[in-house]
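Visitor: Once you scroll down, you'll see the structures, which are given as structure tokens.
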Structure 1
Amino acid sequence: MNKQDSADAVVKSIIVERDIEAAFRVWTEQIHLWWPAGHSRSGDPKTQVLMEGKVGGRFYERTSNGDEYEWGAVDVWEPPHFLAFRWYLGSSQELPTRVDVQFVPLSENRTRIELAHRGPELIGERWWAIMGIFHTAWDSVLSKFAMFLTST
């Protein structure tokens, strides 16, 4: 995993041994299968993370007892190359950050995923207080994604 934090973004990339269509599909449609269990708003270890694949679609968790918590909303949906979403965790729906995820084909069965999480222009000074949390969290999320792909 590469890290290239800039002054205003947490930037990560990872290379996976999957074609671009499969990488995008697993990231979006199968997110409930690979998202790290400890990364939830509720703390429920059986939470399912879900993303609705369309502009305006919800990014949310559903707990084992059916409660739902909004995490964000899809702003850009361009399968299999790009998606972007507002991210409410760490801030709020009123002051979301933004996550861009780009899928870049490197060969027939190899894809680089580039993630950029931006925020100071959106949430101001709060960004600097939570940027480190996002840095660590995205490392964990990308590692879990790569591990899931390796095991399937």
Structure 2
Amino acid sequence: MQVPNALIIAGGAGQIFTALVYPYIRHRVFDWYTDVRRLKPLNQEIAKTYGRYIVGLNFAFGLIAILLPDDLKNGSPLAIALTGLIAAYWVGKVITQFAYYPMYTIPPGALFKWGGYGMNLLFGFFAVLYSVLVVMNVQAHLHG
């Protein structure tokens, strides 16, 4: 079984989309900046920095997928390490999403409701895509 490059590239485009929409979600859905302003100045900067890390990682993972789809499935130790890292990132995101986020409310309205479903679907897709890639890379490495 081989993961088509088009699927990897679609995953990359989705990750870039999440990076671009993340600041909007923080601002409009979670009113994040209001909450951050209540923190001490150093903690404000730490929270903002972690927010930027999330955006940067999502964008970088997407760019890697779009530009190097063959390298993400070539069975090399680097492919195993990178797909393993990205899989762990997205699996962790999915677990966090379902373990902690349901206890919070989002603003009412169809956009936020369907947007939440869409984002969860994307996160699940990324988790499955990279988990499959890491398994395939390990198998290729062991049998190659």
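Rule-based calculations on the coordinates, nothing more; no lab input. It should be emphasised that the depicted structure is a prediction, and the values quoted were computed from it without experimental measurement. Cβ atoms are built from the backbone, for glycine too; each structure is taken alone.
Visitor: Given a value of -27000 for helix-only ellipticity at 222 nm (-39500 (n - 2.57) for each DSSP H run of 4 or more, over all residues; to 500), point me to the structure among 1, 2 it was derived from. Before the final figure, lay out the partial values.
Guide: Values: 1: -9000; 2: -27000.
Matching structure: 2.
Visitor: Here mean count of other Cβ atoms within 10 Å over residues 33-40 was calculated and came to 11.0; which of the structures 1, 2 was it taken from? Spell out each step's value before the answer.
Guide: Working: 1: 15.6; 2: 11.0.
This value belongs to structure 2.
Visitor: To continue, here is another question. Using the calculated result 2.9 for distance in nm of label points 7 Å out along Cα→Cβ at positions 65 and 97, pick out the matching structure from 1, 2.
Guide: On the way: 1: 2.9; 2: 1.1.
Clearly, the read-out refers to 1.
Visitor: Can you say which of 1, 2 returns 14.6 when mean count of other Cβ atoms within 10 Å over residues 41-48 is computed?
Guide: Of the options listed, only 1 reproduces it.
Visitor: Suppose you compute distance in nm of label points 7 Å out along Cα→Cβ at positions 17 and 49 for every structure in 1, 2: which one lands on 3.2?
Guide: On the way: 1: 2.3; 2: 3.2.
Derived from the structure labelled 2.
Visitor: Now for a separate question. One of 1, 2 was used to calculate relative contact order in percent (Cα under 8 Å, 6 or more apart), giving 26; which? Display every interim value, and only then the final one.
Guide: Details: 1: 26; 2: 35.
Going label by label, the one that fits is 1.
Visitor: To test your reading of the models, identify which of 1, 2 gives 1.03 for Rg/Rh (Cα atoms, Kirkwood Rh) when calculated. Don't skip to the end; give the middle numbers.
Guide: Details: 1: 0.94; 2: 1.03.
Computed on structure 2.
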